[in-house]
Structure I
Amino acid sequence: MPSLSHHDMITLLLALGLLIGTARLLGEFFVWLQLPSIIGELLAGVLLGPTVFGRIAPAMQTALFPTGGAFPVALDAFTGIAIVLFLLVAGMEVDLSTAWRQGKAGIYVAVLGMVFSFAIGFSVAWFTPVFHSATIERDPLVFSLFFAVALSISALPVVAKILLDLGLFRSDVGMTVIAAAILNDLVGWITFAFLSGLLATGRTPLPLGYTLILLAIFVVFMLSAGRKILDRALPWIQAHTSWPGGVLGFSLAIALFCAAYTEAIGTHGVLGAFIFGIALGDSRHLRGRTRRTFEQFISFIFAPLFFASIGLKVNFAANFELWRVLLVLVLATIGKVVGCGLGAYFSGMGKRESWAVGFAMNARGAMEIILGLLALEANFISERMFVALVVMALVTSMTAALMMKFILKLEKPRRFFEFIPTRGFVSELETHDHREAIYQLSRHLAGLIDRDPESVAEGVWRREQIMSTSLGGGVAVPHARLDGLKTPAIALGISKTGIDFDAADGELVHVVCLILTPRDNPDQQIDVLADIARTFRRPGLLERVLDAGSNTEILSVFKTEDIRRA
């Protein structure tokens, strides 16, 4: 019976330690540079693989990362599990209820973005013969379909991180982008799974029709009845098992079962984990700490291992073709930016907002790389096309935030406290319920700006029902856009005991900034929300605000912080 020898085990342990350690080190370095950590994790594999290490010291590189024997099989097993778990976490970030509540804007952006990208990708791949050199013994139709799907997908985790960093996550632009990215990723991965089933010759004895039927049954069940079953099971698991270990063990087991099912029917196991992640993440009983434990456990151990291992599989220097990289980058950018931008514009957004939405959706990140690697392993594409897709994913992820800042002119944000009226502070909110807190602040601010209190309160509450406006860290920013308003108006309420705003981090909210902005000037809402997010991100600021004894002292805290930051 084949097994790992003593030498193989030593080599495997050394290789895993070197890959994870180098990937984390470089990942943290790029985070310090305010760039995605995945760049450093991929760079670790490029440095340790045939591209750099293999060129400098080929014998030593082969000794540490042998290409024959049991070692590559064992490493593939580790990285295979890593990619399944990474898609589980990605699925947990998909909130379908948010996508539906956002309404037509998210749907328009998602649909037009996918249609434009798919049409451009398929047309160029099908009608450009030189592009077919990117395939490996496949019909041009197969490559054209894959390339169209590859250009259609976005990267929800990267998009969400960009919006958080810019302070736009809870803005109307942010919610539209998140809703569109959710629908985009869901449709994109299901489409890729159908394509995998179409090409799964020899992987499964099932006929194609049975594969597609079984896949459709699984997706429909998990996103309907499966979600409800998980939502009811979680409280029992949390009550009768060690927490959070019990939920983690249960969830990982079911994720692997789902991955095994989709693999068995002829698609890829990552789809099973992704769909299960959506069902699990949708449960209101999944605690914030459990969710964060999942993300940290997988994002800091398994994800770096997977992305670093990519560099061992491909020689990036030997397979880099500038014309192919530039063509893929241009096609991907045009399809997403134009398609998603038009979707945002048709849904009622202004031109600047629409362009910003388009560039936000253009971030591809890890999802594009994973899709490309799966295609490479399935012989859909060549290593040259894979390298082009990786470069495109990295460039679009790095430029998305820069383009949004440039378009929305976020470099010189308005200071939010300048829009708080003299009597716009409420030193102690007399409630522990977030709806009552919103109504209390809405009525108070409406009286100061000569607006109908009930209509203001209802407008803010309708927006809050789409998604909680808690920023985390004890701060919430309920808001609404009103007709006829000339400038933003803000009321700031304090709660020493805390209010439950259903925050993602599980913390109670102590500072509530209720924001009203003109409906015909969406940029003002973006600027104000971004400034509040940046301000309260400063260490110790929240505590200083809560310790302030009067409205004048609170305003002094903000202005002092403003001077320090300048």
Structure II
Amino acid sequence: MIRLALAQINPGMGDFGGNVEKIVRLAEKAAMEGADLVIFPELAVTGYPPEDLLYKKEFLACALESVNRIAASVKNICAIVGFPHEVEGRLYNAAAVMEGGKVRYIAHKFELPNYGVFDEKRYFTPGDAPQPVTIAGVPTALTICEDIWVQDGHAAGLCALKEVKLVVNISSSPYHIGKTELRRSIAGSWARRFEKPLAYCNLVGGQDELVFDGGSFVCGADGSIIASAMEFGEDLLLCDLPMGERKAAPARISRITPPLEYPENVFEALKLGVSDYVRKNGFSKALIALSGGIDSALTACIAVAALGADKVRGVAMPSRYSSEGSVTDARDLAQNLGIGFDVIPITGLMDEFGNSLEGVFKGTLPGIAEENIQARIRGTLIMAISNKYGYLVLATGNKSEISVGYCTLYGDMAGGFAVIKDLPKTKVYGLCRWINGQPGMPHIPEPTITKPPSAELRPNQKDSDSLPEYSALDGILKYYVEDEKSIEEIIALGYSEREVRQVAGLVNKNEYKRRQTAPGVRITPKAFGKDRRVPITNQFRDWGGDS
């Protein structure tokens, strides 16, 4: 029998001292639990993804020094730890096998992902065809993340070798909706194909816009899950397998933690993304502009869940176009959440701006420029409060609005972290209704959810005056942005040709705005930013427009 320990950790990017301490502590805990082998995630020593830090020689030297420190400290158990490994000027994404106070074997990742949020071919060299290594008395195929996602790569040949009894995969696989099921399906089919049990150790934690959800697990040779760790939190998962050199050890009942279902997993991803971004970047408190609308309400609920009510402050900035209900809803939300709340009217400031611009705007009709002044006044005020007290401003725009540019540069887009920037508006509504159905969770005022969405920048304004209904808009955006379907394909699915062409044109015309948004949590399979990279200066017109 072999007892595995999967150490699902949340490292700090470049925090070598803290990461080493955490790895050594958990290795010692695993040894005390009787484990023969403790497995840590991909690039656990550095954090993932290190990006261009990998070009810094000092960064690589610190990583190697950290691996040697861990190896020297971990003596009563075999450990597998991910790190960047430089050999003769070539850099590899590597896994170190440590035993007896030293590094005994190093495996290199051979399938380098270079799609979506992944840029590994920019930094790493693919490893050679791997060889089986005996770990804790068990012939093992040691793989790293993408190595098992490519079904017919080197890993397939490795596992076909008769002497291999166990597959270990160390991973840093980021979350998006549906990723847990996809991950388990890939690993399970791989285990079934080669009839080998598979231990999959995933990273957990927030790193800029990426959230790693953990959920480490062990598959039996039939592909079934026989042990699984929690999601969105650090965990040490133990699992016994009937192989290896151990003769007389009491069997341990493996723990299976049920995966979270939608939309709870989305809430937990957003919560972890906020808490880690705030904590890891040295902030302690967050500030939110509360409009009385659903987006700022959801953002505030997530912030309170992530940081605590005493670490969140809201501010309402009503204009002459703001309804009394909007201020009331914002105040009621703040009371429900138990957060600090201020009201700063901006009508006087609007008048002063109007006076200053009167000469320049003479002879023109009021329009978008005047509407945007309101949003920019609010952006200026909230950033002033941030500067004064050191709050991190959480922007409140959702994916639907950001996709089509229904937002104001230097106005409502102002902020350091855009919590729901990858969450479509229809999912915003769904998540708010889920929150209000949870016992013990502070509720969002019902009028906030039921009233027609509006920017309230002119009399009687509604979002639907400028955009398709969100149910149609979000469907078009999914097909156009995430699935890369053509205009004709989307129209063939039953959407209005006028609306499809309108939405596609708005998406492409507003790339310049999205480049200036704050980072935010990636929730969908294709978020703006690393996932989707489109030139701002671009004459291609697939929607048939002239401008």
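Nothing in this text is a laboratory measurement; each read-out follows from the coordinates by a stated rule. This structure is a prediction, so every number in the text was calculated from the model and none was measured. Cβ atoms are built from the backbone, for glycine too; each structure is taken alone.
For distance in nm of label points 7 Å out along Cα→Cβ at positions 88 and 120, find whichever of I, II sits highest and give me its label.
Between I, II, the highest calculated value is found for I.
Looking at structures I, II, which one was FRET efficiency 1/(1 + (r/R0)^6) of positions 72 and 392 (r between Cβ atoms, R0 = 25 Å, to 0.05) calculated from, given that it came out as 0.05?
That value comes from structure II.
Given a value of -22000 for helix-only ellipticity at 222 nm (-39500 (n - 2.57) for each DSSP H run of 4 or more, over all residues; to 500), point me to the structure among I, II it was derived from.
Going through each structure in turn, the value belongs to I.
Kindly point out which one of I, II the value 1.02 was derived from, the read-out being Rg/Rh (Cα atoms, Kirkwood Rh).
II
I, II: which one has distance in nm of label points 7 Å out along Cα→Cβ at positions 320 and 448, as calculated, at 2.9?
The read-out was computed on structure II.
One of I, II was used to compute Cα extents along the principal axes in Å, for residues 312-503 alone, and the answer was 56, 50, 30. Which one was it?
II
With FRET efficiency 1/(1 + (r/R0)^6) of positions 32 and 104 (r between Cβ atoms, R0 = 30 Å, to 0.05) derived from the coordinates and found to be 0.15, which of I, II does the value describe? Each step should come with its number before you reach the end.
Values: I: 0.15; II: 0.85.
Going through each structure in turn, the value belongs to I.
Quick check for you: by relative contact order in percent (Cα under 8 Å, 6 or more apart), which of I, II is greatest? Write down the numbers at each step before the final one.
Numbers: I: 18; II: 11.
Largest calculated value belongs to I.
Looking just at FRET efficiency 1/(1 + (r/R0)^6) of positions 288 and 360 (r between Cβ atoms, R0 = 35 Å, to 0.05), which of the labels I, II belongs to the structure with the highest value?
I
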